[in-house]
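Structures are listed in the sections that come next.
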Structure 1
């Protein structure tokens, strides 16, 4: 029997800066005051004499995993109680599962929030969660587990965001409700997953646009896509449509337009992300073509345009990772090189802690570099992932996992647990319930 440790990061909802038009941007940020370590007790099929695992050996195969809540500041267990699965945390509550697959809600101490169990459930947000009962009913519930309202017409319900939830109905409509079940909007066709600033992406006859909850188009429906074709997370969706600046896709690429459709950033880029008050637009080149990376302000002025051909966003840090002539270095907000390119690969820009993940050119191992160009954590780990909002980082050495601080101190040595899988915050299955 092989024993592995699986880690997952807890998440809560936070608010950040305001958009220029007066909209207070609500972010699905990550609050890493809890991590999840899971012991994998699965009995895996054995290889035959040819070194292969026959298909028949997988008949009846089932993962057997135990998950525990752990304090990342000291590496100690918060509770001895284990679960078959644990989601991210929102509103201080997570969706947990038992061995039968039944869902229920727990708090950050590992205690059950109420006694109810469900077939499926979304994360809590704005004091509400969607659940699917074992009778197949779709219900919005409160923290006590009491039913607030039902959605019998739904084929898909999305987690509540900023006090609203988007429902796709059996008759092909997009409906928006508030936390009490009051209907705020209904329109033919399937629209976006979230309402941002009282607006939602809607598919028209000639393309996608943005409609207010009053039923009027704020942005004409003529684009191949509003935002990226695949929404990576809630924040990406929000950034694409708030502030009267819309990330859109036309035939030649992504750009930014205002309400009138005027191009603020030319629609020629492979991707565009909002980076604070700026837009980072990039085309990475193909074959002999040279890529380009520029930062635009909301009026379309290029404010950073250096010699680099690819970059990471600044985020909350002072220096952005930038790529030039086959190597990565770090530039300031004037586009000037502060740390000259010398790495074949980096993992992040300099974060709020003043460190970045870089990978050794020879061993490909990861370490932490500070703004002066000194290694705070030597390149000795397979990967390093920040716990956003903290000064802590998940590290792994092979399949061993641990936690280190931005100053290099080891909270949890990467020699105690085996890493089996790593939770993907941007693809949490509990952001929605889809009815087959």
Structure 2
């Protein structure tokens, strides 16, 4: 790659890709599109796929790979840009019109700026002093950049051994916090990096509509198993039954008691205040062994305070092969910042397992250490370490409430789930985000003989 001169900008683009086949194909298509733009406009740029260049789980959180990224590429490129597989990029506008406005010799951390309206659990209640809106973090969907100068500094400063063993919840916020606290660099807001709402001049853009992968998967193929306990039968479970539950053809409520008014089944595992691994294990075993479930392709494990868009869930599942070992949802991590650890699907937004994943659970002899082991974390360990297939991330699943996310972030997508009833009206959340699509799905299914008890 030629050295950049005073007029030419050089750029390395890294697509935050995943190993799963559908996500791999999306990233390959994005790379092909960018490569064609680069060739057509004779741009000094190169495109990499994250999972291919760094085939390790900790690459997902970016910072652990920065030293290697810098060593291999910093001398050849002025800028490195990270994008998602759905980020549309106009390479010519980006490299000819936007990047030349910024000094590549400065330590610059750049992106479309997001901010929180108030301290939120997904960001560890940061900035409880009331300055929460002042802290900006990048919208990954719009792409974000580091100058070569910043890349080299982070490469020297970041040492996984110095990191505390920690949870990775929202990588974009955690990277911004690291840059601010450890490097002394705040995010520079860049007009022209657009999210789901297109502006006059956009170098990047993301289409918020769901992918259309066909109609092979329907309600007939999906089992949703809801974890609950006796004390929530009269409140949380009633919300499910009056919102998204009636749209599900195959739904089972797993409790610590049998209650015909719901109805629930007694799963034979005493309730635990936290963890719930024992209950999850019964759900997985039933899906694997019960005759009435053996024909089903997908298992969705939900909490009794999960708020789900059923039609969108079914639409998304058409993009995946149910015979492959797939564990899908919102990906969190534990210990990935230290260079090892594992990813897991956080349970509140619901955890999706393919038929192939359920079979792999038994084939690789996964078994909860105790009934109170964190179920979502153990499921992640099982697939990272026993099965050898990492969990699959979808940003459409959410562990928290809509108010816990930046408005700019949610405008990039059509969410599939939220979680928790705390200080919100769960009926309003369902009606605002999911009800219309579920009613439309029901209208189509009535002609097929399935009538929900709405």
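FRET efficiency 1/(1 + (r/R0)^6) of positions 156 and 388 (r between Cβ atoms, R0 = 30 Å, to 0.05) computed as 0.35: which structure among 1, 2? Only structure 2 yields this read-out. When percent of Cα pairs over 43 Å apart is computed across structures 1, 2, the figure 15 traces back to 2. Kindly point out which one of 1, 2 the value 11 was derived from, the read-out being relative contact order in percent (Cα under 8 Å, 6 or more apart). Of the structures listed, the value fits 1. Which of 1, 2 yields 18.2 for mean count of other Cβ atoms within 10 Å over residues 36-43, as computed? The read-out comes from structure 1.
Can you spot which of 1, 2 the value -500 was calculated from, given it is helix-only ellipticity at 222 nm (-39500 (n - 2.57) for each DSSP H run of 4 or more, over all residues; to 500)?
Working: 1: -500; 2: -7500.
The value was obtained from structure 1.
Check the numbers for distance in nm of label points 7 Å out along Cα→Cβ at positions 116 and 316 across 1, 2 and tell me which is largest.
Details: 1: 3.3; 2: 2.2.
By distance in nm of label points 7 Å out along Cα→Cβ at positions 116 and 316, the leading structure of 1, 2 is 1.
Between structures 1, 2, the greatest calculated value of mean count of other Cβ atoms within 10 Å over residues 140-147 is seen in 2.
Throughout, read-outs are computed from the coordinates displayed, never taken from laboratory work. Values in this document were obtained by computation on a predicted structure and should not be read as measured data. Cβ atoms are built from the backbone, for glycine too; each structure is taken alone.
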